[in-house]
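Quick heads-up: structures coming right below.
Nothing in this text is a laboratory measurement; each read-out follows from the coordinates by a stated rule. The shown structure was predicted, so the numbers you read here are calculated from the model rather than taken from an experiment.
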Structure 1
Amino acid sequence: MSKNDFLDGLNKILRNAGVPNPEGMIEYYDEMICDRMEDGMTEEEAVGSLPDPDKIVEDALLDMPIHKLASTKVKKSHEEARQKGHGTLWVVLAIIGFPIWFPVLITFIVLLLTFMLLLYIFVGVLYICDFSFGISGLAGLLAALGIFVGAVKFPGFISGIGSALFFGALCVLLFKPIGYLARAVTILCDSIFKGLKKIII
């Protein structure tokens, strides 16, 4: 496939899908093909090394904010209905179904955001607990140091050192696992949003 054929086909698919700034993407892939040709590839090899146009469009849509993607999908649906002569029917059905689909949509969004918020709150609580362990260890150490000014007796010194070691070790041991959990939560939430975007696409 020649460069012009590839770019023309990609431009058509981008515009049909409602991807914003298709001109910028066409320019980007034009430069990419030229760069690969300068590196010694033939025009066909350079074009063949690029992703499939449908994959490019899907990735571009997945990069869009979910509200813009949904808005683009609705506009595209209305435009397709209008071109088939059903534009008015589309609007009427959307208005009639509003008391049904809108509350369901809002409920779904609220539940999804609440679920994600609870995950992040859980991670935040774990970080606070870990921080508290660190503070407790530091407090135990400071209490143990009181033996040098006569503020505590030897049993209090042993108790302070013991609590400092115990809570300090807990703080250090739990910090990395909590960090892994935080990253896992972020990946999970990102996967949920990507899954929703794929459903919309």
Structure 2
Amino acid sequence: MSIMTIGIVAAMLGAGTFAYFSDTETSNGNTFTATSLDLKIDDGDTNVVKFTVTDMRPGKQPKATWKLTNVGALDGYLDLENIVVTSYENDLVDPEIDAGDITGGDPGQGNGELQDVVNLRLFIDYDHNGWISTGDNVFYDGLVKDLPTNFELDEPINAGADLYIVAIFDWWSTPDDNLAQTDGFDLDIEFELGQTTGQ
């Protein structure tokens, strides 16, 4: 009888190890969708030409504004990349020759002097008035020929927000003006919106 009682107790103890409470919940259908970082220039995605100036001369001051919009859902940071200036001699006229210009060539790519006498001011126009005001960020003020290849501005453009960058080209009178007659230059700029600074 004692052996039987011990056996029943042992069996009950063994059965008890499988009787703990338990509960199960689920986490099914987890999904991931990438957000967007999308920059538009003047509300579009195509190449934007701001300047086609055919009558540059001392005293001329053409300017234009790029409207940069982050139409994505993610905040971003703006930089200017791959800036390239290409100059052209466009042959020589008498005043250029008299001033000592001997580079010649038509179009004479890389030989023109217009980039040497035209100044460029680039700035972020926070108040959108088209001119440099107190608080605007003037990030370049120098000759076109001295433009760097990029500007790591790290300027924030929040999702849905706009940023305005203005370029003003100034041809002040210089002793070398005649060297630049009939010359020209092309300016190419890429605007890059990155997720983080320093991209």
Structure 3
Amino acid sequence: MWALARFIGMTLRVRFEGQDRLEEMLASGQGLIMITWHGRTLIPANVFRHRGYWVMISLSRDGEMQNCIFRRFGFQTVRGSTSRGGIRATLELARRLKEGGALAFTPDGPRGPTHKIQMGTLLLAQKSGCRIVPVGISARPRWLVRSWDRYMVPAPFARAVWIVGEPVSVSPDADDEEKARICSDLELALNRLEQRAEEMLGFEYPAEFAT
């Protein structure tokens, strides 16, 4: 699976928007949380390979396979999820982010619901003081797996679009109402970025997520 994912990544023709700004933030050494929906991780795995960035992988059987694949891509991993080992993993990642690490994160993982940001994302931002940067991704042609997240597998030599949104900060003293508002705003921003990426490649975005 790693070999297939790497082959697809090597053949992709990716069009970036806002990548220079993202690279500047990554180079600042202040730490960063990059988010995209769970079903769009194959392209980031290739784009950020061998940079030593962090990912959170669940402790499930599927997570074990993902852990092996992401480590082959040169990521550093912390094991945990919202249902098991999440608090320990969150505290470990917050420490790494404070040290200047970068995290690639799926805010609706590992089991969904899809396109819904879970509070663990904001907790990470609060504990680390790092900004959250949404990224919208699409590819054509591609296959969509019949899973809860409609996982996207680009075809070899596919065109891909990668759009970087505006960074979002979470105040250390943000209350539940403020965090709920930020979650809603981030979901809207991430959906808009993904919708734009989809439409740039001629797809119609699903009505339930369209903005």
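Can you tell which of 1, 2, 3 yields 214 when volume of the Cα convex hull per residue in Å³ is derived from it?
Details: 1: 194; 2: 214; 3: 111.
Computing volume of the Cα convex hull per residue in Å³ on every structure in 1, 2, 3 gives 214 only for 2.
From 1, 2, 3, which structure was relative contact order in percent (Cα under 8 Å, 6 or more apart) = 20 calculated on?
1
Quick one: helix-only ellipticity at 222 nm (-39500 (n - 2.57) for each DSSP H run of 4 or more, over all residues; to 500) came out at -3000 when computed from one of 1, 2, 3, so which one is it?
Clearly, the read-out refers to 2.
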